[in-house]
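Below, each structure is written out as structure tokens.
Bear in mind these aren't lab numbers, they're just calculated from the coordinates by the rules spelled out. On a predicted model such as this, the values are computed, not experimentally measured, just so you know. Cβ atoms are built from the backbone, for glycine too; each structure is taken alone.
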Structure I
Amino acid sequence: MKMKTIRLSFHYLEFEDKADLLRVNLFRYFYIDLSKRLFKSIGSFKAGGHSIAFTTDLDKGSLEGQFNSVIAGSISGLRNSLNNRRAVYVHRNSGIPLIGSVSFSIIDRNTSLIEIKPVTGCNLNCIYCSVGEGANSELTDFVVEPEYIIECFKRLVEFKRQDNSKLMIEAHIGCQGEPLLYSALPELVAGIKGAGCTHLASDRVGGKGIGRRADNNSDSGININKRNKNENNITVSIDTNGTLLTEASVDKLVQAGMDRFNISINALEPGLAREIAGCCYNLDHVKEIAKYIAKKAELLIAPVLIPSINECEMIKIVEFAKSLSKYTKDKKPPVVGIQNFLEYRTGRNPVRQWGWNRFYRFIAELEEQTGVKLRMSESDFSITKTRPLPKPFRKGSTITARVVCPGRHKGETICAASDRVITVRRAGSAKQGQEIKVKITGDKHNVFYGENLEHARFARISRFS
């Protein structure tokens, strides 16, 4: 059969030649290293950028099938390039549902605000981080296919609007880490906002939904090049530390449909700002980006008040926000939403947290000093109660669940059942694909925790033997 050159191009995949290895990058910050020998049955190849070209006697369909098979068979080796931690790719054919976890996916707390978590991992190492994120953390990372999120989000919006078809929904992108590490963020924002989402397509590499083809005749259905009017009564907001934002990326996100940026600025004294960030931190850049955002979109400055560390910085941050009023369209200062540092089992806890009474006394005093409203409530963001999403199981119930991937923290496993994921904190030696009996130990807001009953029984026997 005659040899020919066939080029495969992708939107979410990038290729790097590394001697005997081919590095395949997914969403820029995640990668798998593959031996070039894996492709020898396909033909000689040259890879770079978003495409790979094979010289082969195969037809295009057969070539795609073999290439897809290699990638799909290796995706379990996915790593985060920032910290070299193992990572899990969650996509429509992964068998991992998008409701049930606080680490990734979609969270519905029975209000008009829907939380979206497309990625984990962070470029900072904040001393107060509630999940212990940072370069040296022993965590598993997750990255989610944007089309999968959009499909699930749309179904959830339809459910919430059964009682009110014009219900205003806020999609809030808030990750365990920094969402700007998610290279598909503009596509995700545009899809959530509702621009051109009638037809969503994704490459199904090996039936695994990896990469999305970028051929000229291939359309993802997600148009990020046109600012979306809010015809669907959906607003989009994001939590970010601001360090990775540029004027160009702000413009792109606003064009895609981003309505509000919540930027965490925890101190205006450079040395203290670096200390809190736990690493190199360019405060001047973050301040300049805040000014730029104030011109382009809604801005909220969201410091975390860490007792005995940065109380004195709060008044400076409020005054900084007031100084930005000259940049905003309505000439009003951005909202300042001061957060109370809270201690968490999984977090870094450099100090003891304040009780809420003490925190709100501090806020009241600061309001009096600055003349700025600082105590926020759900009504300030037009958040309303909605019908609760049904729970397929309840705390205390016993279910059969399938192990689908490692959990976020050491010793955790993610299981799936009834279109939900369950974080099993003591899974024992359960293997991926195995079915286990799980006792549900937590079910608040359709976020599920459980324990492996067989492992718990074995642990009790071992303890008393």
Structure II
Amino acid sequence: MFSANWIYNAWADHLRQALNGGCFEGGLSFDKDTLYLRFASNSKAYFTLEIKFLDGHLMILTSDRVFDSTDYRKGIVQFKEIENQPIYKIVNNPSDRWICIIFSNRMELWFKGFGKYGNVLLRKPQSPETLQIFRLSQKSDWEFQYPDITENHGQFEPLQEVQQIELSNETEINLVKIGDLPFSIPNLVEAQLQFIKKYYFYQAKQNITSNLEKKLKHLKKILLEANKRLADIENRRSNKELGDLILTNAHSIKPGLTKALVTDYYTDQRIWIKLNPELNAAENARKYYGKAKNEFIEISKLQEQVTVTKKSLAQMETSLNSALSATEFKSLKPLQKSNVGKSEPKQPDTLPYKIIEFQGFTIWIGKNNKANDQMLKLCLKNDLWLHAKDVAGSHVILRKKGAEFPQVVIDFAAQQAAKNSKAKTQHVVPVIATLRKFVSKPKNAAFGEVNVIKEEIVDAFLK
């Protein structure tokens, strides 16, 4: 924005006057985007340049900041090789975007514009070698091709054309005026400071709104999953009713059956009920009552999560609307102070698993051994169960959707099982994958301990 060649030319003329007969006192920086360069003029007055980089664009400002010993302890000293060196001359090409300050030891300090590739470089005397660069991310600047500024080749054509700058508030900047004010370096600095203030405001606003939108999207996914799970439970047959039907028809249920055809007195129809052949009718009924108890607990937790998530969504939407309508920093401060834009309101620990989405599939990851057992009771028989082989780790459930699980989704779920296991530091982790119906919980087994009847091994590749 402020890296036009004529602005560099104006700064070069200003520096020739301000630094005539002066020397370089020292450089200091506190972050990667701001550099302070302090000079002393021949009248012993101090003159400080503040070099600012906005998205890589170099902007030259002046500063009244005075540095003390604390600043030097906290900051990083820059360009120590030219400290206390008198200024020999200042060179620039009116048609280009650079300024070179040459010192009495013939070292050269370059201000390089070039759009988002701006930088400040220190060059050896009459050599192509670069001693130091300020923006270390610009690695190509170590090989920067310096313009020829020797006495025989350093004569440049005068400035031919001035391209006017127009700011978003319709302020026009050229060599004659800056808005309604005459052009001068102090007025240019003020215009740049106003631009920087707006730049940081819109950057902060963008960060806050972007974070809020991500949090909203995540909360909506959680709400959708919870409501979907509640609907699944509501639409399937109650486990308590199935237990009641088994007890009612216990006299006709013979031992060793895998299923029983009974009269459903709720609907006056005959239905099949799945049984465990190793249990009698009363024990099978107790098993269904146990499932009903877990079902009731899950419903309570899901309902609590729906309530809390809806409240968080409402608060987040209010904050997002406030951020979108903000026109100054003062309006953003409440959002920054409450960290609404930085961190998501903590969700209650209502479910025994974490939820992630991948290519439209839902994946559950158990939070601990006890949670692994709870999760096993909540999933369905055709969901895919995964666990890192022969090591401790979280149970992972890939929820059933459609006829088959795509291999890329299985691989991703296997990676989650590997990452949440003791083998997470390995590059390749074997992971057991099988349908939930082939996983059983032994009687009196420890939390998280299961038997797997049928399994396949999937190699999970970790970076």
**Q.** Structure from which 5.1 was derived, distance in nm of label points 7 Å out along Cα→Cβ at positions 17 and 417, options I, II
**A.** I
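For which of I, II does distance in nm of label points 7 Å out along Cα→Cβ at positions 145 and 369, calculated from the coordinates, equal 6.7? Mind showing how you got there, number by number?
Working: I: 5.1; II: 6.7.
Here the read-out was taken from II.
Which of I, II yields 222 for volume of the Cα convex hull per residue in Å³, as computed?
On the way: I: 173; II: 222.
Corresponding structure: II.
Given a value of 0.7 for distance in nm of label points 7 Å out along Cα→Cβ at positions 185 and 289, point me to the structure among I, II it was derived from. Please list the in-between numbers first.
Numbers: I: 0.7; II: 9.1.
It was calculated from structure I.
Computing relative contact order in percent (Cα under 8 Å, 6 or more apart) for each of I, II, which one ends up highest? Working shown, then result.
Numbers: I: 14; II: 8.
By relative contact order in percent (Cα under 8 Å, 6 or more apart), the leading structure of I, II is I.
Which structure, out of I, II, was distance in nm of label points 7 Å out along Cα→Cβ at positions 385 and 409 derived from, given a value of 3.1?
Numbers: I: 3.1; II: 2.0.
Only structure I yields this read-out.
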Q | Structure responsible for -7500, with helix-only ellipticity at 222 nm (-39500 (n - 2.57) for each DSSP H run of 4 or more, over all residues; to 500) calculated and labels I, II on offer | A | I
